[in-house]
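Heads up, there are several structures right after this.
Readers should treat all values here as calculations from the given coordinates under stated rules, not as data from a laboratory. Note that the coordinates shown come from a computational prediction; the quantities given were computed from them, not determined experimentally. Cβ atoms are built from the backbone, for glycine too; each structure is taken alone.
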Structure 1
Amino acid sequence: MFYFIVNPTSGDGLGKNVWEEVRKRLEKEQVSYNYYVTEPQKGKLEKHLWNTVLKEDMYISAVVVVGGDGTINETINILQATSIPIGVIPAGTGNDFARANNIPNDCALALDRILQVNTGTIDLLHSNFGHFGNVIGVGFDAQVAELTNRSRLKHYMNKWKLGKHSYIINALRLFLTYKPSTVKINIDGSVKIIDDVWLIAVANSQFYGGGLKICPSARNSDGKLDICIISSKTKLKLLKLFYKVFMGSHIFEKEVMLLQGINISISSDVRLHIQGDGEVLGETPITISVKKNALFII
């Protein structure tokens, strides 16, 4: 049996439409399944998975998320402690987890892959804030996420199915006032103190922010984490740099430092916001490590 986790509000309502298509096919092909529709209250999905799904794991072929990276992250944090694989039918605004794992955006093709039940494993980021599949960001990007989550703009633009644009608008607003920080980063015992840091991305896979190749060489099967540190004294250079992130060509700029490691800790002279897979987590300090082959995936 397949157990579907459905977020109907993901992707500005895309989740509901995708689930309707998927459910029609499941019924037509007489696939054994059950499902749970998520609720806005944080923690409800985790409680449901523990109390329902995990008690019946011998009967479940996979837990399949119909939603975006946020719903996937909640599910990952439960399944990483089990042998139950995760499947994904992308229905979010970013879909970076699906992109990193070569899962088609087309729901019919994604369902084809799930029904084949070819199981593999991937690494995860493990931190004092939980487990993550894609990227943990410290600094500017995390503060944009925090600003967006508490602004009325996101709620308004979601109604017009323009939710992703609220992040861009808030990023431009924050850019005008944001002040870079001095950061201390420890990578496998090697310590660096870096001034004028705008953001640090610790990546398990290359994508975040809806397809940005923040760490182009990152792979979730190599047992390592890639680190991208962007620092600059001038905002003009950063504007040009952020444009290049869309192409993945920022890695050749002198304001960008690329590193690799297994165990990482980050602290800063002022408390910096932290996000993981787009979800606001808290503030520095943070410790991060790679957890090899931590999650089964179909």
Structure 2
Amino acid sequence: MSQGLTYTLNTGAVMPALGLGTFESNNDSDKVAVKTAVKVALETGYRMIDVAYCYGNQKQVGEGLEEVFDSNLVKREDLFICGKLWNTFHRKELVQTGLDLTLEELGVDYLDLFIMHWPVAFQPGPDNYPQDANGEWLIDNVDYIETWLAMEKLLETGKVKAIGVSNFNIPKLERLLKAAHITPAVNQCELHPYLAQNELIRYCEERGIHMMAYSPLGGPKSPRTLDDPLIKVIADKHKRPLAQVMTSWAIQRGTSVIPKSANPERVKANFVHFELPQEDIDALNELGKKHHRRHCDSFDMWGVVTFDDDPKDSGH
């Protein structure tokens, strides 16, 4: 089980190795399901929840947390909650607002970790994904350095215990670190066998930045990582679900993972990890050399190049 397995951040805070992701649980039925998923997760033993303002379900996550707190199953201080600053709050005068809205929706007084969701700014307003009349994305001319320096000041409020980034590659991290007074505690990125990002992991480790893996099971684009024959062979050999193979590989690499699901049985199954023999680790590592599959790309979504060191982005 993953219960008890933790990492220590550069702040000294202890973070669980495995948490519940809540991405794409945002339609009406999923919003009900995510509340249940939070309760099931905490009953199962999860102690980390990953949320984001743009997911549109933080209120339901908060309702699940409230019921669990009321039942005395866990206390707020027993949990590690990671929230994200959305793209519409990148202006320095809006960073505090972005945090406060998340706290209000969750019904908590502080976050253990608050990360910049993307190094991309949208024009502020009520729409999380603003577009003009022609369908063009309304990108705001705000440097992520400005946003980060404003996030550093949040630590003085006591409303966040640590700050970090997400979707930052090495060039963007190098530029950030030259201007930052505080090193990010975490860089949350898409990581799975088809996008191993070994160089980025090494870079972050050398600078005391913990790597957290989102989409550790890959994504829906073909070819799907979960459909890889090698992963099935390893899963069959150990009589384990495919997802457990992939999260176990991720944890053995030294990254934390936040597999998402609103299905109670999958939530329970995803909490289990086991130790893979080195031969399986090596075989899974080889997949990253043969495949390069990024499922979450700002260029595909908004026409903004974020991963400018990515081989497949070289023509953008």
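Out of 1, 2, choose the structure whose coordinates give FRET efficiency 1/(1 + (r/R0)^6) of positions 97 and 217 (r between Cβ atoms, R0 = 25 Å, to 0.05) equal to 0.15 when calculated. The read-out comes from structure 2. Computed over structures 1, 2, mean count of other Cβ atoms within 10 Å over residues 41-48 reaches its largest value in 2. Work out distance in nm of label points 7 Å out along Cα→Cβ at positions 81 and 225 for each of structures 1, 2, then name the structure with the largest result. By distance in nm of label points 7 Å out along Cα→Cβ at positions 81 and 225, the leading structure of 1, 2 is 2.
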